[in-house]
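Novice: So, here come the structures, one by one.
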Structure P
Amino acid sequence: MIKLDGSWWCCTPLKFVLVDQAASNTKEQFANSVDFTKGIEAAIISALEAHTSMSKQVLREELIRLRIKDILLGPAKLYETLKGKAADRQNVR
């Protein structure tokens, strides 16, 4: 599902164009719309910019990297998940 409240979506006239096109056209017509293609491209560019910015920030800030590590080892349970997958793999052999 596409998140429709992201920065590229909420602040663009394209939002209204796509809403109108969805209301007025079949799904096939909507899928072939130039505006739909532009919307996809805008979302990809926005995500790329956001991820690039976040990645640069994480690479610059050791404290952020430490917090990510804590999250992965704590609530995200990365170690436990990987340990379980290793055990499953051993049971298959």
Structure Q
Amino acid sequence: MGGKFMIGVSAEVREVAHVKGGDKIAVSLELDEQPREVDIPAALKKALAKDLKAKKKFEALSYSNQRRLVTPIAAAKTEETRNRNIQKAVSELQS
């Protein structure tokens, strides 16, 4: 972008930092070398154990894509919703 380096910052973070989009600020970046692992809900682990193809595909996904599948399952308020989200995730992994 015209020789400028930019880092996107979410509205939530901007609000906490009391800055607005377009504000010029100084930041320090630090490389995070810690492994990024998704906490897999027990019910999803059980479903993946029954489908080795889906399990291997899940394990090959990036952290972000694993999290994309796990978040709706972990956030489900009812068992019915959790089961539906698990089935959706497994179906996606089977395709």
Structure R
Amino acid sequence: MEQKEMKTIDLRTIKVKTIDDKEEVVDVSKGIGNGIYKTTSDIGELILAQEIYKTGIMEINDTNVEILRKYIKTILLAFAQIGVENELSKLTKKDD
């Protein structure tokens, strides 16, 4: 049986658009990791926050994506939210 490759998102290299429509790469891993860590009451989310903060990498699965989407709304500025959402959309497309 063929194993599927584990998908990950690298939150250290998120592409965003500047106000003058130029593309930049930003590291949002520390902000997201720290933001989740300081506001969660869930141990699983706390562990994910530590992983994101330390490595900048997050495994793509339904639970992690749901957690990330929940927190980026309050942790990140809008331009960075769009960059993270664009990357998540690419990685979570269903293979038809």
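Novice: Which of P, Q, R yields 9.5 for mean projected area of the Cα convex hull in nm², as computed?
Specialist: Values: P: 10.2; Q: 9.5; R: 7.3.
Computing mean projected area of the Cα convex hull in nm² on every structure in P, Q, R gives 9.5 only for Q.
Novice: Still on this structure, please answer the following. Work out which structure the value 33 belongs to, where relative contact order in percent (Cα under 8 Å, 6 or more apart) was derived from one of P, Q, R.
Specialist: On the way: P: 18; Q: 25; R: 33.
Considering all the candidates, the number was obtained from R.
Novice: Computing mean count of other Cβ atoms within 10 Å over residues 27-34 gives 19.1 for which of P, Q, R?
Specialist: Working: P: 10.6; Q: 5.6; R: 19.1.
Checking each candidate, the match is R.
Coordinate-derived values only; no laboratory data. All values derive from a computational prediction rather than experimental measurement. Cβ atoms are built from the backbone, for glycine too; each structure is taken alone.
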